[in-house]
Each structure stands twice: as C-alpha cells, then as structure tokens.
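The structures come next, written out as structure tokens.
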Structure 1
Amino acid sequence: MIAYLQGTLLSANEKGLVLLTSGGVGYEIAAPTSVIAKLPGKGGEVDLFVHTVVAEKAIDLFGFLESDDLDLFRTLISIDKLGPKKAMAILSMFDANHLREIAFREDVATLSTVPGIGPKSAKQILWNLKDKVNKLAPTTLTGKASAAPQGPQGEYLDTLAGLKGLGYAEDEIRPMIMEVFEDEPDLDAAGAIRAVLKKINAARS
C-alpha cells in the first residue's frame, strides 16, 4: 500500500492534484479543499500522507499534509456507510477542532451543510462519531497536535455557545477559547467568556 509520497506538484484543482515523484511516476491524488488551499504553486515540492483504497477497477489515493488529518479521515471512513467521498467533503468544510465540537454538540444542522449529507445522515454520522471522537487529534493554529480542549467539556461548549449568542463568529472565538482553557483549565463558562472578551478587546484596540 502507498502510505507516503514526496514529489513535485504538476497540477491541482478543487478535487485533488497530480504529484510527480523522483522516480518519474505521476500520481493522481484526491485531497480535501483544505489541503489544496495550502499547496505551493506548480513545480513546488509536496509531501503527503496517503490513504490507499484498492477496488476492483481502480486504486484511489487520498492525500493529506499532516498525519493527524489522515487519522481523522480514517476515523470518518470507519463509520458505517460513510465512504471516502463523503469523508473528503466533510474535511473540506471542517478541521479537526471544529468537527470535534460538532460531534460533542451533536450539531446536526451544521453537519448537514456538507454537500451530499442530509439531516438523517448527519444524525447517524454524529451518533457514531461521538463514540470515536477521542481518537481525533485536532491541531492548534501552530500546527502542533493537541488534546481535547482543557477544562470540563461542558464548560468549553457553554463558553462557545455563550459567545456565539453575543454575536461572535465561531471561527474567530474557537482559538481564543482553546487558549483560555489551556491557561486556566478550572475556569467555569462565565469566567472563560470574560477572559475571551478581554482577548477580543485587546486584539481590536
């Protein structure tokens, strides 16, 4: 099985890329848009962790820039009736941190925004994913692997919900909430909200 590839980027589009290895072999590799967005220009060097699917009529390769993202992909496709295409669609919209939160919240509405996944499918996916969520290794903004958010999970999610209720965008506040609980794991939601608001005010001043 192909597990890792290194080579020169020949081309890329919204579905994947073609990678030319030093041996002169070009591999067509599917990748989520989150990976495509981080690729260098044509001719740049690329290293990919690869999941290989061998079918009767084809061999499909799925590429990721980080091993943690590959693990997340494999966690998703281990769910019954969730194949590689739907897993790629999910990873094109949500990173590991966001997907972990969606699973804990059982947020059917958010997962249903993925093309090809309706409310019924989203509910089944989340029901299965919640049991597997501890296997996910989300990354912080520094790109280093991290554990689940520090502090009680309920306090973390209550903080997220409270700040969203105040009108703050989830993508803006999630990293700040992570930082607050990493610095002070014993905070309750009210204290964490105040700490995040201080961070927001400091960043905007």
Structure 2
Amino acid sequence: MTPNDRMRAAELACRCVLRLGRSTLPVDPYTMLRYSRGVYLYPLDELPGRILSEGRDALQPLRNGKVAAVSFSTDPDHCVICYQPEAYPPRLLFSMAHELGHLVLRHCGGPSDRASTQERMADLFASCLLMPPPLLSLLAREHGGLYAEQLAGVFGVSPLAAFYAASNAAIPLREETRLAIEQLLLETARRRFPTRVSGRWHPMPPMAQP
C-alpha cells in the first residue's frame, strides 16, 4: 500500500463521518450502509434464498465464524453485505466499517476476488472511520499518552483495533477535513474518555504527529 493509498483511504473515511454528520460515538457504519445506493444489508439468518445461492462461496467464512461480516457483488450495480448480529460487538463494528470501506473504495467482487492490498486498505478505512486520526492525536497530546482500553471505551472498538489505529494517527488529511472532524466529534470524545486507569490496561505506543 503506497502513502497515497493510505491518504486516500483515510480521507474518504473521514469524509464519510462528516457526511453522516452525527456528533455521537461510536461512529455508525450501519446507517451509512443502509443509506448507500445499491446496497442490500442482511443479517445472516434473514438472507433471501436467491442471494444464499449466488453468494454460497462468499458466505462460507461468515458461516464458519472466521469473519463477522462479508460483502459481495451480485451484479455491477448492486452489493450484498451480510453480517452475524450475534458477533462480539466491537468486532462486528469494525467488520461493518471494513465492508463499507470496500464499497467506498470501489473494490468489486467478493472476498476471493480481492487482492491483499485491497483488504489492507479496507482495514485502514475502517480504522480511520471509527477512530479518526485527528481525534487520536489530540487525545494523546491532551493526556500525555493513552491506554488501549481508554480508546476502546471512547470509540467502541477492541483494544487490538486501538493499537492498530495508533499507527494511522499520523496520516495527513486535508486541513478542512481535520478541522471539521475536530469540530464534530472532539467534545463527545472528551466526554467519553475514561480518566481512571487500571493497572491491567495496556499503554499505547507513542503516536507520531501528522
């Protein structure tokens, strides 16, 4: 993945947050998907028979529990996103954001058709959607460092996803995007920030500044 790929994925993710326009956290990829043109969103146990048949191979990782959500194209103009509603909530949240990333980044086909670079870009998109880099950088500066569990509480993700996000905090964004994200979400992030620290929490690595 090139630096330009990383910048593009991060910028598009933050624009999606701004387009939704909600000052609440966690960021809601479900609503973004429900209002996306040509997208059909189904829980695994509510899939119509035709889609079950057409997406048999693509759905296998979901049925096996390897993933919490999966997307595939039924034709050039339509995309099916299927998810396991009983999955661990932070895992499901990241998975839905990942599948939204495939849609926004125009990754066609199903899991077997996508290159590993596209999967990494969708992961990066999901991370920047749920944990916008400007907020991570500001919180780190305000508190002199962060714990993974603190970010998990703020953004509704897993501590592992929080560690991954630390490496994305320095991705440069357009100035207007950065300022708009701060204006929309910073106060909510501050209110949700847990200030009590447990001895069992995991310190985050230092975040490089943009």
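Nothing in this text is a laboratory measurement; each read-out follows from the coordinates by a stated rule. Quantities reported herein were computed from a predicted structural model and do not represent experimental measurements. Cβ atoms are built from the backbone, for glycine too; each structure is taken alone.
Given a value of 13 for relative contact order in percent (Cα under 8 Å, 6 or more apart), calculated from one of 1, 2, which structure does it belong to?
For relative contact order in percent (Cα under 8 Å, 6 or more apart), the value 13 is produced by structure 1.
Given -14000 as the derived value for helix-only ellipticity at 222 nm (-39500 (n - 2.57) for each DSSP H run of 4 or more, over all residues; to 500), which of the supplied structures 1, 2 does it correspond to?
Corresponding structure: 1.
Matching task: 2.6 is the computed value of distance in nm of label points 7 Å out along Cα→Cβ at positions 18 and 122. Pick the structure from 1, 2.
Value 2.6 for distance in nm of label points 7 Å out along Cα→Cβ at positions 18 and 122 corresponds to 2 out of 1, 2.
Starting from the value 25, 16, 10: which structure in 1, 2 was semi-axes √(5λ) of the Cα gyration tensor in Å, for residues 106-185 alone calculated from?
The read-out was computed on structure 2.
To test your reading of the models, identify which of 1, 2 gives 1.00 for FRET efficiency 1/(1 + (r/R0)^6) of positions 34 and 170 (r between Cβ atoms, R0 = 30 Å, to 0.05) when calculated.
So the calculation was done on 1.
Given a computed value of 57, 40, 25 for Cα extents along the principal axes in Å, which structure among 1, 2 does it belong to?
Considering all the candidates, the number was obtained from 1.
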